[in-house]
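Quick heads-up: structures coming right below.
Read-outs: derived from the displayed coordinates by stated rules, not from any lab. Only a predicted model underlies this, so the values are computations on that prediction, with no experimental measurement involved. Cβ atoms are built from the backbone, for glycine too; each structure is taken alone.
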Structure I
Amino acid sequence: MEPNARRNAVRGQTLAEFALIFPVLLLFLFGIIQFGILYGGQIGLVNAAREAARYAAVLQTGSSTTASAFQTETYDELTSKFLPRSVVGYGAANLVTSGADRTAVCYFSRSNADGTSFSVFVRVQVQYRHPLLIPIVGNIVDGIDGTPDQAFRLGASEEMRVENPLISSDPGGLPSCP
């Protein structure tokens with residue numbers, strides 16, 4: 001066999017091997033991109049939940065009336081300001097608003113270690129169905145979270161003590177947490 005013919009045969013074999021490996025390499029590359037997008041969304045959810053909890057923590061409350069008002073105010077701030085600013089491509093329709101694991105803001109009280117006073121806490125819980133943007137990877141990943149809906153469910157929760165003075169009796173009647 002001539003040297004030129006041998007070189008052409010090797011080139012043809014290399015091209016065939018590359019054609020077999022290339023789709024797998026693309027799948028890995030697009031998978032890394034998709035999971036990077038989801039990770040960025042998770043970081044955004046955590047930041048938005050933390051911002052909303054901090055926002056609510058400075059609103060002094062000790063009764064169910066003020067807690068309900070501040071709960072609504074904080075939820076509105078979360079959905080209209082903190083989430084759109086923190087989650088790239090945020091869509092309000094993808095926010096989970098029903099069920100036990102839903103997006104919610106709630107206040108509750110706990111007895112302090114001294115046993116004679118109480119503190120009020122706020123919990124901000126966010127559940128979001130982040131769209132899967134890369135079709136092939138999306139079809140593989142979709143359903144891992146339990147629902148085949150072309151979205152991946154992400155969640156974050158943050159809890160902070162409300163900056164109230166210590167309360168000598170349990171405020172009770174605060175809106176319940178999910």
Structure II
Amino acid sequence: MALTYTPDPEIGKPCPDFTLPATDGKTYSRSDFAGSDAFLVMFICNHCPYVQAIQDRLVELGRHFEGKSVKIAAISSNDADEHPEDSFPKMKELAEAKRFPFPYLYDESQQVAKTFGAVCTPDFFLYDRSMMLTYRGRLDDSWKDPKAVRTQELKNAIEALLAGRKPSADQTPSMGCNIKWKKA
């Protein structure tokens with residue numbers, strides 16, 4: 001595991017297009033998430049301890065915004081040959097066990113992660129109604145201990161978009177395991 005931090009956000013950058021299969025048996029494209037005030041793309045995986053530590057909080061975040069003008073997609077791009085726990089069948093098991101309230105998409109080619117510029121798990125990209133990047137930071141101020149959370153930056157950024165405001169420009173990078181890229 002190589003600890004990796006997200007780079008400074010490119011605020012205003014458009015959301016890349018994508019088409020990926022999901023654990024619910026459907027295939028999703030960017031257009032499936034259009035028309036909402038906020039669209040959150042989360043690069044996660046099954047095996048990363050940073051993601052495992054926040055999985056329940058991600059589910060809680062998804063449930064909090066159900067019925068609101070927010071759409072969420074989780075994407076796993078890790079090399080499943082080297083990390084079998086990140087395989088599509090294991091992704092299905094996790095999504096069902098945790099009852100993910102958002103689709104969990106599989107980026108087997110890793111091209112979507114590269115197009116987004118994703119570097120680690122978790123890596124969050126929040127887009128506004130125009131599908132322009134408004135936030136790329138951490139979930140909250142305590143990746144490891146949910147009881148120590150004092151500031152929920154990602155949730156606050158989504159709430160700002162729902163209220164018609166821009167999220168704070170002061171964004172703390174997310175950190176986690178580097179994406180497990182396939183060997184050339």
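Once distance in nm of label points 7 Å out along Cα→Cβ at positions 114 and 146 is evaluated on every structure in I, II, the highest one turns out to be I. Looking across I, II, the calculation of helix-only ellipticity at 222 nm (-39500 (n - 2.57) for each DSSP H run of 4 or more, over all residues; to 500) that yields -15500 traces back to I. Looking across I, II, the calculation of relative contact order in percent (Cα under 8 Å, 6 or more apart) that yields 33 traces back to II. Ranked by distance in nm of label points 7 Å out along Cα→Cβ at positions 154 and 170, structures I, II are led by I, which has the greatest value. Here Cα extents along the principal axes in Å was derived from just one of the structures I, II, and that gives 97, 33, 26; the source is I. Taking FRET efficiency 1/(1 + (r/R0)^6) of positions 26 and 90 (r between Cβ atoms, R0 = 30 Å, to 0.05) as the criterion, the top structure among I, II is II, with the largest value. Structures compared: I, II; top value of distance in nm of label points 7 Å out along Cα→Cβ at positions 34 and 162, i.e. the largest, recorded for I.
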